[in-house]
Structure formats: structure tokens, C-alpha cells
1. When Rg and Dmax of the Cα atoms in Å is calculated, the result is 20.9, 67; to which of the structures I, II does this value belong?
2. Give the label, chosen from I, II, of the structure having the highest value of Cα Rg over 2.2 N^0.38 Å, for residues 86-237 alone.
3. For the read-out relative contact order in percent (Cα under 8 Å, 6 or more apart), a value of 19 was computed from one structure; give its label from I, II.
4. If helix-only ellipticity at 222 nm (-39500 (n - 2.57) for each DSSP H run of 4 or more, over all residues; to 500) comes out at -8500 when worked out from the coordinates, which of I, II was used?
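What follows draws every value from the coordinates through simple rules; no lab data is involved. Remember, it's a predicted structure, so these values are computed and weren't measured experimentally.
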Structure I
Amino acid sequence: MLVFNPHNANYPEPVNSFQKEVFDFCRQWELGKNEFLFHTSGSTGKPKPIYLSRTSMIESANMTKHWLNLQEGDHVLLCLPIEYIAGAMMLVRALVLKLNIVIIEPSQNPLEGITNPINIHLASFVTTQWSTILQSNANLFAFFSDVKGILIGGSELTSSVELLTKEIQLPIFQTYGMTETSSHIAFKLISSEDTIYQCLQDVQIKMNDQGCLCINSPSTLNQWIETNDVAEIINVNQFSILGRKDFVINSGGRKIHPELIEKCCQSFFAHHSIVCKTFAYGLHDDFYGQKLVLFIETKDEFHNQLQLLDNLKLNLHSWEVPKEVIILPQFIYTKSGKIDRPNTLTLYLNNLKS
């Protein structure tokens, strides 16, 4: 654990590679570097390099300041890799808004690395970290009694983790954003029952011809960018996400959003106290074109398959019920904590051949 003021010219000697990366980034920023290289999360394929301007990152930091009323001297927790935008933007917010950084080397439970009492005002976690933190039964109020925002990003929470999160009387938000928008541009309060994202100030949204969300914000330098997220616009500053265009399954002429099936599965798991990850995928099939298959991650035997399918039949259209359920001991994950669907599928197919 290191509490660090990025405006202090006398940086301490780094004790690990993560601290060195943090100090190097801060030095480059202080020297006026204008472009920074990042990579997309890689959840739908190979991570893509993206250059972001200093100006767009400053705009993003100011958007978060106005949203959460961040003040000079507040403490922000940095426990995410800074080669990805979520981690780097915690640094940029500290640099731009004159905040103090609590540096913890990224791990599944970064709170274990906090060795001295400290009051954190802003924290950001990927969903796998947040799930691990909740399972550890940590006293969150010992760290976050005056917190202005705990941000959860990377992917949607499972139903069981979402239920646990709703019981915590803290401002915990699921955020929506991407590398191209220099982090989040919208949020929803997890403790509410609302599934709708609320845009930050000065963010504009619209749909393209394919039903995907388009975003214009100060952090995109007021340029429109197209996402691959199929969305529904509720009003000028609210929207909901239906699923990824990349993930849409075309089975027997029907377009299926796998995220809908996965959400139903997670509700079933939560109701039966089952801790499993799952994703739906379309495998090539001569009859259907793509056959809807459900993958479930568990190292144990899964005894609830028939119950699960019966539940899906009650809550979904007939064509949205998986034709097959495949149990795998472990999925492959990206560095940002998302399920790496293509590589998990490739591993499964390769194991079939061997």
C-alpha cells in the first residue's frame, strides 16, 4: 500500500513493477505528453490498440468530478492495471483534480492490500474483484464510510452478487463506457431496481441503423462514435443495453441476444444459491445455421440442468431455450475480468478433437 500525491515531484522508490508503471505514467503526464496508447478489453476478439488524447482524458476526469462532486485532496483507490482505460483514468483524475492516490497492486481482493486505516472517496473495481471482496465479508464501511462512488465496470454483475450489493448502504454504481470514451459516460445505482443507465452531463446518445448505441460527449471531443452494443433509448439521456451486436446468434432465422438468456440463468442460480458463471453461444449447425448452446463454468457436477431448462422454458421464447448445455471446469478470462468467449470456445473445440 502506498498513498501518493502525483503532484509531488519527489517520487518514492517503487517497490514493485506496478508502482513503477504508475510513476512512469505520472511523469509522462506532467511532462505534457499528448497521446496515450491503450487496448480494448478483448472480450470479443484480440485487444485493439487505441490512442487517446490528453484533452479527451481531461474532459472525462472533469465529467466524473461534476457527477460525484470530487474535491481536491480526496483519496482515490488505484487497484486496476493502467494499460487499460479504467486504471489509467483513476490516475488522470488524481492528476487533473489534485487527488491523492492509494496504490494497491492489482489482485482479486485489493482491499487485503490496505494495511493502514484510510478513508477512500472513489474506487473502481472490475466485477470479479467486487465479487471476491463481497465473498471475503470485509467491513466495507472501514474503507468507504465517506465514499462518493464505488464504480463497478467491465461486465454485468451476476444476479447473486447484485442482490448482495443492493443490501449495502453505499453509493455503488454499475458504469457504462469503453476505451473510446475515456472510461464511463453513464451509470446506474445498483441499490435501485432500475436497469436504465443515466448519462453523465453533456453526453448525447442516438441509435444507428443497426440498433446500436452511438455516443457524443466531451470525452469523445464532441465527435459521434458508434458502439457494438444493441440498445434501447428511453429518453434523451437514458438508455438500456440489450446485448452486444458481436454476440447476436442467428438460429433458424431468429436473432437471439445471449445476454437475455444469461440473465435468466443467473436469476435461477441466485434463487437456488448456485455459484456459477455462464454464457450462451451460437455453434455452427447444418439445420439451424447456428445452434444455441449454453456453457456453464463449474468444477463440480451440475445436477440442476433439467430444472434450469424448465425454468428457461417458462421465462423465454421457445427459440431462446438452449439446444445443449455444456459444462466446463473453467472459462478463459480477459485481463479486465470479462469472459473470453471466443477463446473459451476454441479451448472446448480443441479438447473435443484431442
Structure II
Amino acid sequence: MSIWRWADWIEPVPAAARVTLGEGNTPVVRSRRIGPALGMNHLYFKLESCNPTGSYKDRFAAAAVGDMVAHGKRYCLATTSGNTGSALAAYCAAVGVSCKIATIETAPAGKLKQMMAYGADIFRIRGSASDPRVMRRTVEILKELSQRDDVGMQVSAYTYSPVGMSGVQSISYELCEQIDRPIDHVFVPAGGGGLTLAVARGFKILVEHKRTAASPAVHCVQPEGNDTMAGPLRDGLNEAHAVQGTSKISGLQVPSVIDGNMVIPSCRSVGGTGHVVSDEQVWALQERMVREEGVFCEPAGAVALVGAIEAMKAKRIAPDSTIVCLVTGSGFKDEASVDRMLHGAECPTIDSSDIPSRLREA
């Protein structure tokens, strides 16, 4: 199984050029504890952390790298806040494409090591996590360098890489099959907004092909320190805005507008809105998801759930609604956040004779 089962609904990539590492077909699990405790009896998690490199970006990389192969590209230039780089590095390695990646300055070490393990040449750009001007200039330079016929630039956004992003729409196609009741709300974490837009566009295609009667409301959730589009969407504005980023949530530190101006009308047209949450709320829910649901995600993977809970508390969604939260990346992606949730706990070394007393303490 891969995203290519949906090839007819993805931007055309010839069959001979398609690359897959088994991305897609990720599980949907029903909340056992957090949802019911809050009166959310039909709360589901879409575990994109189960993709080959640990995030939903593998859907992007499969389509993007396949398109590069089809057009004879031998070199990939990319910029990333983390997971895009890991995915591109893996899929480029699979087809022998050289990969050079400019990452944001604050990308977690685990993501950087993963990119390097796949053989990517990587470097961090000073100021890129907080200053939209730096991000904009980085993309401009990559665009200039990718003018050669054998070079392709990849950024996980419709603005720059629409073919790759069409692969991400497969999330919506799968959800329509996996949940045996109409979905009312889908909550999506957003950095540059590409994922939110992909989910909205995916459901639009399903409606057009009469695979579902109506699209669920697609909600955009952002950390308050990187509120480029969620706040404007919530407040009735028509345009996103760049910010000086202060959020510490890795993967969502994208201070530029990117796809934001397309996200706002796409969400609004299906009844979705924006939700702005704090880093502290995200870290707390990340820990709860591990301890109460067994879902081991990076902080960005908990952002959607924070938005859903806040919407529920504010009575913006009905208790009997069917709600899906996208869990976008694995906890292994961000070691520092795991250390934070452990609160200094350590694993002691003991003698075998001490096992009985140790177990009696449980």
C-alpha cells in the first residue's frame, strides 16, 4: 500500500517514475481516555507518525521525488523546519538523487541526524525560525540555484511544490474510508499551512467525486508564537500575515505566510476556523497523549488535539461530533521534548537480587 493507490487524484507522475517506501495507509485509532473524559465520545487520531520516516511528509516526498525522477532531476535543493528534510533525504536516497537541505536554525538534533543518516548534505540558516525575511531570502536563493535542468527545488507548500503537496491530499482519501461515520471536524496543526490546505483540498475532491456527501470542517491550529493564519482565520480576516516567530514547537516555526492566504478561504468555505494555542498547552497534551493514549508524538503532533479541546471547552463543537486530530510526527523526532516530559527521571541499574524489592514498589 502507498499513496499511489490514489494516483488518479494526485498530480500526474508516470508509473515508471513513482517511488515509494510504503508511505500512507496510516492507522486511525479512537481515543480511549482523553476524549471520553472531556465528553468527546467520537474523537480519533490519525497516526501519521507511522509513516516510514516518522511523519506525514513522506506523502509529500513520494510525490515530489517521483516528479523529479520523471523530469530527469539529479539534484534536490530544499529548505525545511525538520520533517520535510528527513522525508526528502530518504526518498532521494532510494532513487540516487543528491539532496542538499537548508534547515531552520532550531531544528531538533534528532531530525538533523536523520537527514544526515540518509546521506543528505545539510546546513542550518541563522535566524530562519523567527525572521520571515531570512526565510524569504533563503527560498529566493534556492530558486536561483535550481534553474539548472537537472536540479529541483522542494519546499512542502503548494506555493512552491504543488505536485508534492498533492500527495499529502491522500490523508483525506484515507480518512473517508477508515471512519465508518461522517466526519464533522478535522483539526490540523499548521506551520506554513500546506497540510491544512491539502486536507481541505482532499475532501473537496472527494465531494466532487461523490465519495462523501460533504466536507468536514477543516480547522487550522497554530502556536501563538507563530500565528500567521489561524488568528486571521478566526477573526474574519482574509489574509495571513508574517510574524516574528517565538514558538518553540519544532516543525511549526514558519514565520512567513507561505500557503496562508489559500488556507483561510479553504477552511472558511467548509465551516472551519482558526485556533491559537500556547506552547505550554502543547507540551502538556503531548505528555497526556503518551501517558493516557499510548500515542508517542512530537510536540507538533499534539497541537491539533489542543485545538480540538479548546473548541470543545468553548462549545464551538458538539459533544457527539466525530472529530479527527492529525498526529503528524513521532516522538523520536524531538528528543528534548521527551526529556521535558520525563521531568528528570532516569533508568537505574540494579543487581538481579534487587529485582523483587524493586517490583514490590510498583
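1. I
2. II
3. II
4. Derived from I, not from the others.
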